Structure P
Amino acid sequence: MSLIALDARSIRKIETGLGRVAKNMIRSLAQIDVDHEYLLIQRSEMETPVVSDPRFRPVYVPYDIASLQNTIFFSDILKQNRPTVYHSLYSFFPLNIPDQVKTIVTIHDFNWIQRPSLAASAAWKGVVNYCYGSPMHAHATRIADHIVCITGQTRDDLLHLFPETRAPVTVIHHGVDAVGLSTGEVRPEIKQYQGKRFMLCVGNGRPYKNPEGTLDAFAKLKKDSSTQDIKLIMVGRGDRKSHMKFRARKAGIEGDLDFVGMVSDAELAFLMQQALLLSFPSFWEGFGLPVIEAFAFGCPVIATDMGALKEISGHAALMIKDPHDIDEISRAMHTIIHEPSTRERLRQAGLERAAAFSWDKAAQAYLDIYIQLLKDKTPG
């Protein structure tokens, strides 16, 4: 059997969008592929493998995939384990990959290069990300044997930034698994929102997610007496939690804003099932996984016509043209809350749209690429 190395270090103990992508893709591969063995590159902090399958052997690495240590030292792990194919589920490759290893990279977006000030929690971090990310993206696109972009938008950005790219480029959308997301315990502090009226904001809190747009639009909405019982719940790492609390205090809505931090898949599913809407007015997205997850649970979505969100949403979200326009976001919130027919239309359209995104379909597309790379590796 050929050995395929899958770099799954985006999977952390605390759930993230990138982690869910890696986890679901690996689990789907385990179900559909019976012909290959896999080397799962995981973080040292992970105590159990992603799948309990002897064909998927974990190797634990103490440094992050985007770190300088990875750039310099990770090739040693490839030399020791000798996979035929190495697949980085993030945009970076190490230096000095052995010549005999075929490579595939999944690129999510180019925010570190195109929007560094929006992609980092502080301006200086954006500068560091740009200075490090630019050559690393260039390195990955230059040496990859195959490049996967998660949307057509990311593919277009790739070809614009790196027109000299020669590797085949394939667009593979993420999937959504409503049943899998719903499996697990929900803590009492999350269950308390059952039956209550609230809207949801999901993301890492970095500027490109535009949580300020959601917060300010919510503050404007709260001036309507019919919305006094509605809360805004923010889910995510809370990169700028103190900043958002200060902003809420100035707007007089601090008591209506709840930060619940990182939640499990089951808790996210629970909140999406209960929420009046998901507010997702990003300045840019390479995909926007929470959007199709909300669709899968019948949660109406407000999204901006920016980046890949139009491609992903289709006609299933209430799209706004300008993420800077607080009045437009607030009007969209008001429409969903006060117009049952619009809310039901969005709910049904979202359920239909979510059905188009399958992890099995995504995993099969990746497997097809692996098989082609393995054929290319085999002497004629």
Structure Q
Amino acid sequence: MMKTIAILGSTGSIGRSAVEIVLANPEKFRVAALAAGNNIDELERQIVALSPRVVSVAREDSALELARRLRGQSGVEIMHGDEGLNAVATCGEAGFVLSAIVGASGLVPTLAAIDAGKTIGLANKESLVASGAIMMNAAKRRGVRILPVDSEHSAIFQCLEGREPEDVRRIILTASGGSLRQRPVSELGSVTVADALNHPNWSMGRKITVDSATLMNKGLEVIEARWLFDTPPERIDVVIHTQSIIHSMVEFSDGGVLAQMSMPDMKGPISYALAWPRRVSGAVAPLDLVKVGSLTFSSPDMNRYPCLKLAFDALSAGGTMPAVMNAANEAAVAAFLDERIRFGDIPRVVSDVMSAHASLSGETLDEVLSALEWGLEFAGNRIRSIS
């Protein structure tokens, strides 16, 4: 059966991989709508290849330039800004929306897609971190299924299928340790942007690659897992698994553990979400365990990865604290990538912002959006003070 999909964040790492899967499986998928930032070169290529009905970019000038380039191609409505994002998220033809916008800016369009009754493929972990209860309650109210696209949560989802929640003892998230896992802690202050972006296992976007180096990505995933799988924080663990072959595990009450394994390639979890409850043939290269040789595990060192502890602290505090932590991290990572602060300043900025925040309940979207705005502003001031 053909699935018609919309992609939020089509020119990012996840979006581009999703487009490749769609093009490789034209009998299974059709794209009705695309939303991107301002990479109109890539978006133009996607439009020519996929013939969507509606596309959106961030700025009006980008929309005008894209319209000029596509003047000879009929049937494509070009929009921009929040109105365009909402149009793509709620596109009538699409039954499945892949939410792959990086950062908390994906929150509002993802909620719009849920309210429109779409099945969600969730690659935007930040939106669930900022508003977990709001998003999951909205999905429950509308009868919407959220299919995780993060490799870790996809693994957990696969291990849990057909299992009873009361049989689960704990969820075990695996982490590669990131690009700096062998760098002495004393040398992390001299880390360059190129060092942080040199991930040994995964090909990802710049922001998530830095988050992997700080292990903030795993902290965000802990919070995401708490909401996706309705699991209390004390039953979610993190282990370092440098080979990135086991993508996560579930331990059951009888002591049994199920693990999902594959080569480290995001096309695996993307294709699983797109095709669920079926699978796409050949999405990922076969796994040769003999060639892999060994699988190793260790506990994360909180001195090396203070951002992981900050995420657990934010989850424990609850309310709007996770949203503020996420906003502060987004600002700090952007500043590091722009070389305005050092790598070691990232957790300091996040910690300072969290310490200054008087957490609200986070029960309304207005509270969450206000907390995100406050967190970005406070983090920006803190960054300017140390730049």
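Here, each number is a calculation from the coordinates, and none is a lab measurement. What you see is a predicted model; the values in this text were computed from it and never measured. Cβ atoms are built from the backbone, for glycine too; each structure is taken alone.
One of P, Q was used to compute Rg/Rh (Cα atoms, Kirkwood Rh), for residues 89-208 alone, and the result was 1.09. Which label is that? Here the read-out was taken from P.
A value of 1, 7, 14, 16, 18, 16, 12, 8, 5, 2, 1, 0 was computed for P(r) over Cα pairs in 5 Å bins from 0, in percent, for residues 121-320 alone; which of P, Q is the source structure?
Values: P: 1, 7, 14, 16, 18, 16, 12, 8, 5, 2, 1, 0; Q: 1, 7, 15, 19, 21, 18, 11, 5, 2, 0, 0.
Matching structure: P.
So if we calculate mean count of other Cβ atoms within 10 Å over residues 281-288 for every structure here (P, Q), which label has the highest result? Across P, Q, mean count of other Cβ atoms within 10 Å over residues 281-288 peaks for P.
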